[in-house]
1. Have a look at P, Q and say which one yields 5, 22, 32, 25, 12, 4, 1, 0 for P(r) over Cα pairs in 10 Å bins from 0, in percent, as calculated.
2. Here mean count of other Cβ atoms within 10 Å over residues 29-36 was calculated and came to 14.4; which of the structures P, Q was it taken from?
3. From which structure (P, Q) was relative contact order in percent (Cα under 8 Å, 6 or more apart) calculated, if the value obtained is 24?
4. Which of P, Q yields 46, 40, 33 for Cα extents along the principal axes in Å, for residues 133-284 alone, as computed?
5. Kindly point out which one of P, Q the value -12500 was derived from, the read-out being helix-only ellipticity at 222 nm (-39500 (n - 2.57) for each DSSP H run of 4 or more, over all residues; to 500).
Structure P
Amino acid sequence: MNHPTALYHLNTGTQFGGDPAIGAWMTYGLGSANQNLPSFLVLPDVAYPQGGAANWSNGYLPAQYQGTQLRPEGAPILDMAPPPGVTPERQRANLDLFKQLNQMHQQRHPQHAELAARIASYELAFRMQAEMPGIADLSKEPPKTLELYGIGGANKDADALGRRCLLARKLVESGVRFVQVIAMGWDSHDYIEKAHGSRLRAIDKPVSGLIKDLKRTGLLDSTLVVWAGEFGRSPDNGIRRGSAAWGRDHNANAMACWLAGGGVKAGHIVGATDEVGGAAVEEVHPLRDFHVTLLHLLGLDDNKLRYFHAGREKQLSQTGGGLIRPLLA
């Protein structure tokens, strides 16, 4: 299918799945800025993107670099508070015993790298109890902030995305390195104006609110915001009803995305398509150049950010790439 392979390409640099996501590469390169929270968090829509969790996988990197997904509805994380009657001291004692048993098992099976990640995940979950509940609770946010993101308004889709975008801002503010917010519902082959118009009304306030809020809090200069889908749309997909062609197909030859903050050149359009939007004709780059540029903006060098796997050094771009210099401030 087109969508999973394109999403894998966008998120991991390969169309086949199984490689590390860009968020995993980033946390591998930069480490954690807050030991009480995961470094790579995913805020999915109610429907997951095609290809599922492989889009935020650690791939062949150690397991602790995989994206941690939060729940799209209700409490983002379940069981943040211990059960009634369980004191922190008792919980700590239970974890210490569990850690000891896991380490004994790890010594007998040193080839299983996932055991170390499992031990680390239990410890991280314990530390998250002190910080995550306050971040995930949006009820104490000022009414002006909620309105900025479209939270509490009549548009329920905007409310849902607004909550994820506000949570993303709070996570970034708390030191999470990489936050991936997913907004589904763009696979429209027909009735584009109606279908995409509905989606635009759902994202307008949340996304603009996020950028305004990042700027207000002083985070925009140090936070790179990237908005992209997995491919563009063709001018015509050739499907006919009666005598008229209608609809639009997938288009790997031209796609649009935008970036804000984080060292990009603001207020500029880079590249162009032909007159009908069928193919890119200016600043034409493979996706690996886009990935190399994103890593550069995040302070990382794709040629140096490597991991030895399956007999060779591997990197996000697969074979190397070049910077898209007109994007750089």
Structure Q
Amino acid sequence: MDAKRVLKPFDDLTTTAKGESRAWVDLKKLDTLWFNTGTLCNLTCLNCYIESSPTNDALVYISQAEVEAFLDEINELNLGTEEIGLTGGEPFMNREILGIMESILSRGFRCLVLTNAMRPMMKCAEGLARLNAQYKDQLTLRVSIDHFNPTMHEEERGPRSWKPTILGLEWLSKNGFDIDIAGRTRWGEDEATLRAGFAELFADHGIAIDANNPQSLVLFPEMDETAPVPEITTECWSILGVNPDDVMCASSRMVVKRKGDQHLSVMACTLLAYDPRFNLGNSLKEALGSVHLAHPHCAKFCVLGGGSCSVKE
């Protein structure tokens, strides 16, 4: 590193702005492999970490054949991966989504799909119900409901987004799907208040979800790249009492298909789809190394916030 260079926070991959050794995380086991199915979405949310919208195709639709190639690599490398996650954008806008899900489920993987449960999902209702009937114990849908209050939810998701989501959630519940909910903590209430509010919402709509189960109702910390957040050094693990093995990049990776690229890329995690520093290669074999925590999301969401996108046992 150039001694004259003045570092800004998170500027250097291995060194903090204060010149300390930046913390890193080793991949212990690839428990979860994520695929971003494409950044196109039917909504434009106020604060979408991946900037999904009806016009953002920076990450183009991934195909069933491309997913299957990575599933083959999991077996070839004997990685022992058990869960495949599908995120977006809105995954159900990808025309190959049901085929992708069937490829995953038929090979014995658990499949976790993140969705807003709106019209794109409901257009796939027949095929989705068929997959759930055949692979019920392997399939989970995680529905994004930012707040139990419709006004606050629509503050984030936009006008007229509440009712279609609730209708989709009711359909999933009535048809016996395994459902998780992803909420947000951006409005500042304590966890007990949020869980009580969601519990009342679920009861009012006859939705079979235990709001007190942190796996069934996941409350994500907010992500803001401009907000001040401390850099994580190697000494922080013991100071904070955090085990690096519990951080998301110790157990997961995400595959993306960038518009214009000839090859798919394996990224360090679901939150960092665009930063080239976290592009670990074009194959899983290339992406099995360590990850330095050189992004604000690493600090705020993962280390300090304890956030994880995967299903925790």
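Please treat every number below as a calculation from the coordinates, not as lab data. Note that this is a predicted model, so its numbers are computed, not measured. Cβ atoms are built from the backbone, for glycine too; each structure is taken alone.
1. Structure P accounts for this read-out.
2. Going label by label, the one that fits is P.
3. This value belongs to structure Q.
4. Q
5. Answer for the origin of the read-out: P.
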